[in-house]
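Read through the structures below before going on.
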Structure P
Amino acid sequence: MNIVKRAIIMAAGMGNRMKPLTLVAPKPLVKVNGVRMIDTIIDALQENDIMEIYVVVGYLKEKFQILREKYPSIHLIDNPYYAQCNNISSLYVAREYLGDCVILDGDQMIYRSEILEREFEKSSYCCMWTEKETQEWLLEVQDDRVLGCSRTGGNRGWQLFSVSFWTEEDGERLRNHLEREFEERMNRGIYWDDIALFCYPSEYDLGIRKIQEGDIVEIDDLSELAKMDQAYQQYL
């Protein structure tokens, strides 16, 4: 059994689909019903005794200093590439902390902290079974092993969420692959998840951690935010 030792939160993006709110605050700091998105993540981590937390920042990075008031022990990592590269750059700058870790996007809400339980058997993504049509990434899974991934969605599959767990061995593998793609091949326009799911799938034995609807809420744009919090209807 593997034990999570640390967490990496990806929070460097510009949040263009959440403008005008993100003109003055990074998306993870936007409040939903009075609570900042990233607070739900950090609180859930700490409830599971995951106290070594790294937040990768870029866009409006100075705004994240406010987190130190509530969470003085968090570490901020600057991503100088955020404006020119996809989020592979954020994991690249945090690569030394990979292994026995959980990686999360900072612009989502964690509503059931138990999904971040520290013990895990193998590297895995949080996933929810869906019968309905979706445009989100869907994983094909058999016997607790990820066989493939659809970027364009579909139906009857395991919908991938941006919470994943990585063993020490896979963390080292992921670090090497990140360096190869980012430094040698200059492949900087991809998501970091592409590394294991599309670039080197045969080199990882990925599983899933099953979650239920509502455990994690991903808010992609202003209209979805307004559905969650009526206070934002004025921006539509």
Structure Q
Amino acid sequence: MNKITFDKLDKMDFRSNEAYKILRTNILFSGSKIKAIGLTSCIPGEGKTSVSINLARAFADIGKKVVFINADMRKSVMAGRYHIKNIENGLSHYLSGQCLYEECLCETNIENLYFIDAGPVPPNPAELLGSEQFAELMVNCRRDFDYIIIDTPPLGSVIDSAIVAKQLDGVALVMENNKISYKFAQKVKEQLEQSNCRILGVIINKVESGKKGYYGKYYGKYYGKYYGVYNNGDED
């Protein structure tokens, strides 16, 4: 198995770290059958990739064996942002039959965390994600890992996330604070509902600092199915 290094992961402060612990706990209390989790957004730039990798790290921190899958095959930014090198094969290689499952799966420098990158941009991402090969990948990952965290493209732009959701136990929608209209968010929610996948809730991202409130900042108030996560404003 290939081993790669995330050279530039976000350094989280106390509040950010606590916010991801709360998010992890909320997912744990969603039920023991919620193991394969997808994260999407309405539009690019809302921070879903940062939230996805930090959520995967949060599960790895408590000893869970986690695989993080970069399923954003249309416009992946992970390799450049996190200075990941030596990736030989990715998701597009596996789904197109160019490599085996073991050849696209990478061990990382983070204990308990494994990674499958997107690979080169294919001409038919939606078709590959809806294929038997992707379903087979999920079977293998469910066998080998405690949790599967999948970063998918913005659902307001392309349909890929809804296709992936058919293979998942739950999906969470990452939304930048005060950026998306209610009407647009409802439209994206309706698209997710068509996949018959459980919607875990909304992660409110890029919440500004405040001098008042719990721990001196609003970052994780819990309203039913809605979660709040603070981060430093990283893009998708």
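Where a number appears in this text, it was derived from the coordinates with a stated rule and is not lab data. The shown structure was predicted, so the numbers you read here are calculated from the model rather than taken from an experiment. Cβ atoms are built from the backbone, for glycine too; each structure is taken alone.
A few points about this structure:
- Computed -4500 for helix-only ellipticity at 222 nm (-39500 (n - 2.57) for each DSSP H run of 4 or more, over all residues; to 500) - originating structure among P, Q: P
- Source structure (of P, Q) for log10 I(q)/I(0) by the Debye sum over Cα atoms at q = 0.20 Å⁻¹, for residues 137-184 alone, computed value -0.85: P
- When relative contact order in percent (Cα under 8 Å, 6 or more apart) is calculated for each of structures P, Q, structure Q gives the greatest result.
- Origin of the value 3.3, where distance in nm of label points 7 Å out along Cα→Cβ at positions 121 and 193 was derived from one of P, Q: Q
- Of the structures P, Q, the one that 2.0 was derived from, the read-out being distance in nm of label points 7 Å out along Cα→Cβ at positions 33 and 201: Q
- Ranking P, Q by Rg/Rh (Cα atoms, Kirkwood Rh), for residues 9-104 alone, the structure that comes out highest: Q
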